[in-house]
Structure formats: C-alpha cells, structure tokens
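Please find the structures below.
We did not get these values from a lab; they are worked out from the coordinates using the rules stated. Please read these numbers as outputs of a predicted model, since none were measured by experiment. Cβ atoms are built from the backbone, for glycine too; each structure is taken alone.
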Structure I
Amino acid sequence: MNFMQDMTKGSPLRLLVSFSIPLLIGSLFQQFYTMADSIIVGKFVGAGALASIGACSSVIYLLFSLFFGLSAGIGIVISQYFGAGDGSAVRRGIACSVYLLAAASLLLTLIGLVFARPILTILGTPSEIMGDAAAYFQITSAGLVAVAFYNGISSVLRALGDSKTPLIFLALAALLNVGLDLLFVPVFHMGVAGAALATAIAQFASACTCLVFSIRTNPYFRIRREDFRPSAGLIRQMLHIGLPLGLQNAMIAFSCVMLQVVINSFGTVIVAVFTATNRIENLVNQIYIAANTALSNFTAQNLGAGNTDRVRAGTRCCLKITTGFSLAMIAVMFLLGRLFMSWFVTDVAVIETGAKALKLISFFFLFWGFLYVFRGTLNGAGNAGFALASGVLEVVGRMGCAFLLTAIPFIGQWGICLAEGVTWILVAAAGAFCYLKGTWTRKRLTDTAPRICTEP
C-alpha cells in the first residue's frame, strides 16, 4: 500500500486538508504517548518518581528538538527534489539522511549517557530524585537512535506526500508503550527505569517496522548501492535548513522554560492556573501545527516544481482556515473556559483565574495561527534565515515581555498571557514581512528545470 501524493496537482485546499488530518490525529497520539510514562509512574510509583521524570523532561525535549529540526530539513530538501521530478536525487537524499541521523543520534546519545548526572546537577535536580532522574535520562538517551530514525523516516514520507504511514506506526508505538509501561512498572516493579525502557522499546519497534513497511511499499526507499555514495551538496543543503530549524525548536523550548520561571514566582495558585491553561492551549495548537507541517511539504514540492503561484494559493487557503478556526476558538474560550478549567482542578480560585486567562490569551490566537502559516511556507521554501530569526524573536519576546510586564503592578500575572500574545504578534509580523518580500521564491534548492519525474 503506497500513500504517496503529488501535491503539485489538484485542489490546494483538498490536498492540505487531507494531508493535515492524519497529522492532527498523530499529534494527539503523540501527546498520549508522552503522557503515558508520567501517568503510570505517578499512579503506581509515587510523586517522587514522577518528579524525577519532570526533572529531566526539559533537557530531553531540547535533544529531541534538534532531531525534529534536522528531520524537517531533510524532508524539505527531499520534497523539493520530489516536486522537481528528480527521482535519483530523492533516493540519494534518503541515503544521505542515514549518515546525518546516525552521526547526530550517536553524538547526542553519548552526551546523554556520559553527562546525565552533571547536566541534572546544573539544572538543580534535588538529590533525593537524582538517581531516578539520571536513570530515566540515560535510558531515554539510549533510545535516541530510534527517535532519530523514526522522525527521519516520517519526514521523508511526508516529503513524498504520505502523512498516513507515519500515523499508523505512531499509533502502534503509543499502544505498545502503554502496554509495556503497565508490564514493567506495576507488574515487574521496575519503576522509572521501566517506564523509560518501555518508551525506548516502543520507539525502536516503530522505527524498524515503519522502515520495513516503507521499503516494501515505497519505491524511493529501495536504495541502490551507488546511492549511498555521500553527496556533499545534498548533505550541505540538509544541514543548511535542518540546523536552523533545530536551533529554532531549541530556542522556543528554552523560552518556555524561562517563562515557567516567571510563572513559578507567583505561587502555587498561578502555577496551577497556567499548567492547566497550557494543556488547553496545546490542544488548540495541534490544528496550527498540522496546518504548518502540511503547508511546509506543500510549499517544498511546489517550489521544487517551480509553482510559486500555487504556493501562494496554498498559503491563502491556510490563512483562511486558521482565521476561521481562531475566531471560533475565541468564542469557545469565552463560553466554555470555566468548564475546561474544571476538568483539571476543583479549586474555585484556580478555575476563575484560569477562565479569565483563557479569555485573554484567546484574543491572540489569530496571530498564533498566522505565525504557523507563514513559518510553514518559509520553512518549506528552505528559508533558514527566518527559522533562526523567529527562534530569536520567541526567546526575546517571551522572556523579555514576561519579565517586564509582570513587574508592572496593575498587570501582574496577566503579563504572562500578554507576553505570549506579544511574542506571537512579533513572529507573525516577521513571517508576513518575509513572505510578502518574496525572497522565498528564489530559495529553490533544485538546480535543474522542473521536469517529468524520473523513475524511482
């Protein structure tokens, strides 16, 4: 079964929607996947064990962010060559991605295994949970190779217009992870180490099965020996796009960590408020992320084919979709914000404050959506400069505005919401400027004229 899709032909709206739906479902599975360890450990081991997972989650996410960025860069390069009809370059690009992902994963695995305790010490991890936190960090690091290759395979498949296959194996991995968690933690009493091992095994299984399936069903994955000759040009292109995207993700993650420092300074009630509102915002964000990924691949294929007008049409479609969704979410937060908060807590003060926070932040959802749309187009075009610039803006906006606004007496904790909103406006405005400037139309990576696709 081959789910490849040429997005250089057909209705942009239909293609973007059909591509986005599996991405959205996959994002929900991803959240389920990442929450399983915490829920099961917290229930069957205890609060201390749960805290040990939380103690290293931010730095683990930073490591993962680098893979996500590198994988996205690989996908964009391959997608442009696919759109240009250069089947040989697609195969060589897939082969080159093996070298890049292997090198990156081995390096970061080594860092995680050797420097787990020093890193956790720098982060101020309490001594009573240091042992469990280090064990979770090290076992998770050992599974980074699987994480790297699964994300790499998924990015390549999406580059070829296939968003369904990654969903299938992500769902299987999520179910396997939960099953192994329930086996290793409450049955075998392996504690935090068992949860980490379950995740690593599930990731390894999803990477291997997805690769085998892709080789059997997708002709571009049947790499010939000559395709494995390293191509300096392709590797350079992948790094040129992938490294800035990885740094962008890392900077966003870092800015969120620093924002949490500001939130913590307001005490337990406000921490509880923004923990709950963040979970609700993450659900809203899944639509924007799905649109971003779909548009990025749509842009890459069509730019590779020289269809800049079609890229603009796809961008307009996504802007309309995110506008409608964002306006609907404003109404939802005003009508149901208090109900959403009651799902998380029973404390009246937390519910009321959280409902007000959701109303305030929802006014900025439109800019949040536009941010992801313009980022999708520009990333798909291979605009590495914007990737870095938007990452810097996220750090400066989120950190700077949070510290400044919350220091104003009549604003206080509401400065946290305003800081997020201002950050989204800044990045969305930068994205709109770069998009309207039009330099992205000259970022095409393929150096040959578009042609009919060569045999895979």
Structure II
Amino acid sequence: MLMENIETYWAIANKTIAIINILIEGWLVYRFVKPFINRKSYCVGISYSLAMLVFYLVPQEMNYPYLLGIFVAWITMCLTERKKIKQKIFLAISMYLIRWMVYGVTLVLRDIMFALFINTPYMLTEPVKQLIAYIVVELIYYGVAILVMWLVIKLIHKVYVNKKEDISGKELILLFATLLTVMVGYFTFNFFSNVYVEDTGNYVWNVHPGYTFLRVIYQIVSFAAILIAVIIYQRIKEKQLEENANLLLAEQIENTKQHISEVEKLYGDIRALKHDMGNHITVLENLYLKKETTEIEKYLAELKSAWSESVAEIKTGNPVTDVILTQKQKEAEEKGIDFRCKFMYPTDTGINAFDVSVILNNAITNAFEGVNGCKNPYVSISAYRKKNAYMLELTNCISKRVEIDDETGLPETTKKDKGSHGYGLANIRKVAQKYYGDIDISQDENSFTLTVMLMVE
C-alpha cells in the first residue's frame, strides 16, 4: 500500500516543506524590515507569505515568483508607512538578492547531499528510504539556508546604522548602482540557464559542473559588494552627522557668545545708570524745589524708559536666562505667539547656566515651529523643584499630532533636510543625562509638552 502511494507521499512532502519554508521566509522578511519601519512591520511579512502561497498553489507555473512576492512586500511597506520610499526600494531589492545569493550558495550543499544519500543505486531500489532521506536532506538544506539568511540579515542590521533616516537621491544612486550590477548578473545567469534548457533539454549545471562553481563565486562576491556599498553609505552618513553636529555646536557657541555679550551690555547699562543716578537725583531735587511738576514728569518718563531698555523684562535669577527668555518673548510678540513664562533659575544648585541655555534655546525654538497652523498659538514655559529634581516644562499648541520615533522616543523632523535637523531634542536629552536625568514627551490632540528633569543635590 505504501509503495503504491509513494508518488503521492512525495508530492505531500514537497508541498509541506515548501509551505513551511514560505512561512519562515515571511518571518525573515518581517525581521529584515522591522528596524526600518515604525509600525505594522509584521504586515510586510504576512503579505509576502500570502503572496508566495498563492503563487505556489496556482496551477500555472509563474516566472520569477519570488520577485513578485518581494514586490508585494514592498507595496505593503509603502502602504503601511508612506515615507522613506527610496529606502524601501533598497530594502526590497536587497532582500530579494540576499535570498537568491544565500539559496544559491547553500544549493551546493543540497546537491552534495543528493549525490551522497538520495541518487545512489541502493536508494533507487528503496523508494521509501529514499523519500525519508529526501525529507531529511530538504529539511537540512532549508534549515541551513534559513540560518545563513538570518545571520546575513543580522549582519546587514549591524552595518546599516541609520535605519530611521531616508536615503537621498545621491545615496540611492550609490547603493542602487551596486544592486543593479548584481541584478544584471542574476538575470544573465537565469537567461543563460533557461536558453540552455530549451536548446538541450538538460540543466546546464548537470552538464557543466563549473557553471555552479562560477555562479556561487559570483553570488559571494555580489553579497560582499552589497555589504561594502552599505558600509560606504554609512561612512558618508556618519561624516554628514558629524558635520551637522559640529555646525550645531558652533551655532550654540555663537548663541552663547551673543547671550554673554547681551549680559555684559546689560550690566554696562546698569552701571552707567547707577553712575548717573546721583546726577538724576540732583536734577529732580532742583526741579522739585522750583515746583516744575511738568518737567519732573517728563524727566521721570525718560528715566523710566532708559531703565526698561537696560534691564531685562523677565527676571529668572540669572542674567543669562534673563536675556534668553526676554529675547524669546520679543520674538514671540513679533510672531503673534502668546508667550507665558514662570521660570526661575536654580541658583542653589550646581546646574550650569550654559546647559540651561542649551535647553531653553532648543526647546523654545522647537515650540515656535510647533505652533504653526494653530489658530491661537501659545508657548508656556515653567520651572520648579520637585524634591531632588529640577523640572522644566514647556507646552505649546499643535495643529496635528507629532510623529514619535519608536526607537529614540523623540519626534520625527518634518523638514525635508532631515540630516541637518532633529538634533535639538537630542541635545536637550544629552544635557539632562549629564545631570542624571532625562526628558519626557506627552501630547494630546491640541497640545505638546516637553518635560526636562535634571537631578540636583
């Protein structure tokens, strides 16, 4: 009975192994794209597996089914997250080529096992044992291929550092040039194999064993080329990030110099007023003795005006933060933003004024940008002590919810030049961590709140 149905068992074994492999490959696709996609990355793996199951179960044989499966996965990536499209193109093509390279290399192991354990004179006379050996060989082959693919994916993840950033046009050309070269080789090998089968009725690797060796070498070199291209891309990114960080640091130093200059001017004006105060008092005394009431009022008005111009309107307990917040208040007035400030500098702590200025400059600048689109824009800043923590809270209105990066916990920049932006909150977090604190972000439909905690003694 078993012997009579041996062909049926072969078909069942083939289908079962193929379906299991398709499902596992879907999981691998999911794991490959997961670090690059913020939400619903599992949908990509599911869509790939479903597409491949449909292609496999369709009676008519299809050309390049795995390419179509990856295309379905790419469409799913774009639908679940409609941004970083160029990066998604690179990911889709890379995944397809990685699969081709891994299975091509491990196919040599499969051929060896077939020659040793299946296609032998003894096994040809023992169909049941041959079937069992076939199942074991296929499981080993697919198991090794999946393991190697998993290791390759982990390696790609390790060298591809800037996963949350999109690829620019120039960077895509760099990466795509490598991918295109590999794709040309891939289609060349496939075309030659198909032509040879049509002409001779035999597979080229059965007649010319050197063909398999040549293809394996090409696949290994291709993978190395893709890996090197990713490494070069990351080096370029790292250089860009370093340059942007240096520019930001230079900007912050320049802002600090400006604040120091403003503080020095403030104290200079105060000293000048103090120096002239005796003269002012003498003039007022003489006017009073002469009963020149009108002149006294004019003189006092001019003195009051000079005083208000010289002294910061916002008092925080520190001249640096006085100047920063006064300037930001004036900027808010010019932009039509309601600026609310209840800020006191922690004078009884070891917190550096420069660090506080970094927090204020970056946080308020981001808040001013965040109120765009609000009917009644406002920015509110406050600071208070909570046991051993110094808390700074800044709240601003928003017209729409801010997208938060799952990996960093920071808002994603909406600016086109993403490589030059997005450092503000990262720098605030660095300052907070310097004082063994951190930042917290909360929002609802109408407001966005940044809380900065600095630990103090």
Structure III
Amino acid sequence: MANFNHGRLKKLQKWQQSLVDDEKLPNTQVILWRNGKWAYNEATGVRNSKGDPIGKDTIFRFYSMSKPIISLALMQLYEEGKFLLSDPAFLYLGDGWKKKNMRVYKSGDFKNGYKTVPCNKNINIKHLLTHTSGLTYGFDAKGITNKVDEIYYKEGTISLKSRRFKEEEETNLASFCDRLAKAPLMFQPGDHYTYGYNTDVCGRLVEVLSGMSLDQYLQENIFGPLGMIDTAFWCDDDKVDRFVGKWMPAGAGFNMAAGPKAGKATGLSDISGVDGGAGLGGQYSKHRKNPNNRFLSGGGGLCGTAMDYARFCEMLMLGGKSPSGHRIISAKTLEWMTTNHLEKDGAPALMDAMAMPGYTETTAAGTGFGLGFSVSYNPALSKQIDSKGSFRWGGAASTTFFCDPYENMFCVMMTALMFRNDFVLPLTPLLKQVVYATIDDDLTERNRIHQLRANL
C-alpha cells in the first residue's frame, strides 16, 4: 500500500489551491508515488492570462530539471565503457578545452580590464557532472557579484537578448562549447562548486560519445522506453494548446546576482508574450528563422508534462528500470550517481563548504551533490524535513522533484512562476512539510521495513 492518510492528502490539495488563490503561483500540479503505487495527482490554476485552466496533460518548462535527465543519459554511455569520469573533457571536445588553452579569472572587470591566470588542471567529466569545473551561468549580467558572468555577456559567450544565443547565429551544442572554452573560468577546476553550463557541455558529450544528436539519443534511450510521450526540446504544433504560459511575480522581483527583494508579492503577470506567441519563443518553437540554430540545452531546454517527469522519477525509484522491466540504467550506477561526490582537499565535503556565491537550485546547508542530483546528507542542517540519501533538483519556473529511497517515495511539482522569490515563497521546504505529513504508516511495520532496508 502507498500508506498515505487520505484526510491529509486533502490538506495537500487545499494547500495547492491556496497557492493559486493567494496569487503566489499561477498554477500547480503535484504527483505522489509511494511503494509502487500512484497515490496523488492533482492540478489547479490557469495556463495563461486568458484564464484557460491547466490540466493533467499540461506541458510545462522543465528548465533545470532537464539536468538529471541529461546526466543520466551520459552515465548510460559510461556503462558502455565510453569514458571514465577522470577523462579530460578535451579528449571529446577538442584542444580548446586543454588546460594550456584555458584561463581562470583572478581580478578586475570587463570595463576596466581583468586579469587571469593559467588553468592548473584539465576539466574532467566528473567536474562537469558535479558543477565543479569553474564554468558559470551568466545570470549576473552586470557583474554585481560575479565578474565572470559579465564577461560572458560582454565578450559574446552568451547573448544578452536570450542569455544563450541570438536567432541569427548558428548556435548548436558544438559551436556553443567552442565559445564556452574561450571564456575565463570562475575558479580552478575542482576547487569549488558553482552553478553553470556544465550540463549543456554534458549534452554535447552525449552527442560525441553516441554519434547521435542529443534529442535523438534521449528519445531512443530514455523518453521512448519510459513512455515520456510529450517530452522534447520543443513543443509540436498539435500540442501548443497544452503549453503553459510563463509568469512573473508582480511587486517582488528577483535579481539573480543580489538575491530576492524584500516584500510581499502583489500578484502575478503572464509574460508569455515576450517569449513569443503561446509562450513558445525561439527556445521551444520548431519554427526558427535559422534552421541551424537548434540549441539543445541539456541544462534547461526540455519541456513536457508532470506525468512524463513522474515516469522518469518512477524509473529512478525502481532502481533504474521501467515498470515493464526495461533497464534504463543499472541500480549500482544510479546508487553511485545519488551519492555525494563533492570533495575539498582530498576529503568529502558538502555544498556549504564548496559553493561560491550565486544562484543554485538547492539549499547548501546539509546538502551534497552527486552526478546530476543534489543529495540530502544531513537533513537537520538543511532545516528541511527530509531523509538522508534523498535526492532532488528544481527548475527556474519553480518546478521541483524529490526522490526518497528511505520512504520509497517521490514527489513531482510543476508550475510556471519564473525565478520565485524564496523569501516570499520557500516552495520546496513547504512542499516537503505538507507531503511528508501525509505519510500514514503503522509504526511497528514502518520500523520493521526500515530495519530491513538498513540491513541491505
């Protein structure tokens, strides 16, 4: 049995509805699974400014929730003996990624001139999977706290208009990685953690190692076998009427460099128009002016339904297999991916000791990072109800998921609020509070099962 309290599941539904009624979220869909049972799937709110309601087949932007999928794709190729985690990236990405050709930021800024030092080691594949390569994300265009972000913009590594590419440019994963290698790193590889374009580079590695385009590889090896029928890097014409709008809070903005502004949100605005009709724009539309401009962003480019993502999570909870028994990845590899891989001075370390200032999709306290997932290492330090060994990630549109092997449970939450103000709405901690409160196990049976798991 799933062992959820039905009365408390109703409270979860009431909480979802309150987020919409209070205009904290435009919409929300939550899916719960436990002990092999689908226990909860409720959706509420509107898809766009016209007031069209969302449904259980609404297509959401995954944004950074793309990262665990691409990381797993790369580790599928690891299982085929295609590479070692210690392999330097230049073996697959070209000489531009050799340490002799890369520089590390030291001081200064773009306007007044900046200094760099030689890169002291090659970026390897583990650095990319753990966000310890020194690549950053370019969120801080003005260089308020991150001068390397500003350099990304000013030197054309990424475009100010779209953050990643210009419509008229030929930008694919290969050309983007070539540009990225010419930009200074934020720190020496392995010295720190910072959120960046690492998973986009991993997507390019999938292409090189498989001999397939990233979208083709994902379809044949993950989406197709798992029945993720609506997940892709674009939204097909016959699915546009299911694609969600893109919303921003009114009255409480978010500066990616400085953090959330104080104050209470006064409402929400659908900003889909700035992203193209129906909220698609260049990133999610199949119809682009330049057919060569197909940037398949492994770091944040996928979209799909909540149930599609839940099927991915179900596979994770089933030890790397689909419900039909199709092996996606081995249980051992998955276990290794969801183990903390951060290290400092040769010893295991957590994110709070490794992370540079800046935006990321998780709290640093009590948290480690594996190969594509954050990992709960000490729930008490995180100040969030959790289980040691649970793993998760989130996305820029306030989406999130977590998998808890201890409770044999996962939760997926989809919505469409861009760059949520964590001071106003700490969504992930609140979601965990409400979800974990629904567990209704008999204490004796619960202790027996957990003891069995501990002895495995």
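With relative contact order in percent (Cα under 8 Å, 6 or more apart) derived from the coordinates and found to be 25, which of I, II, III does the value describe? Don't jump to the answer; show the numbers that get you there.
Working: I: 25; II: 10; III: 21.
This value belongs to structure I.
Quick check on the output: -28000 is helix-only ellipticity at 222 nm (-39500 (n - 2.57) for each DSSP H run of 4 or more, over all residues; to 500), derived from one of I, II, III. Which one produced it? Walk me through the intermediate numbers first.
Details: I: -28000; II: -24000; III: -7500.
Answer by label: I.
Thinking only about mean count of other Cβ atoms within 10 Å over residues 239-246, which of I, II, III has the largest value? Before the final figure, lay out each step's value.
Numbers: I: 22.9; II: 12.9; III: 19.6.
Largest value of mean count of other Cβ atoms within 10 Å over residues 239-246: I.
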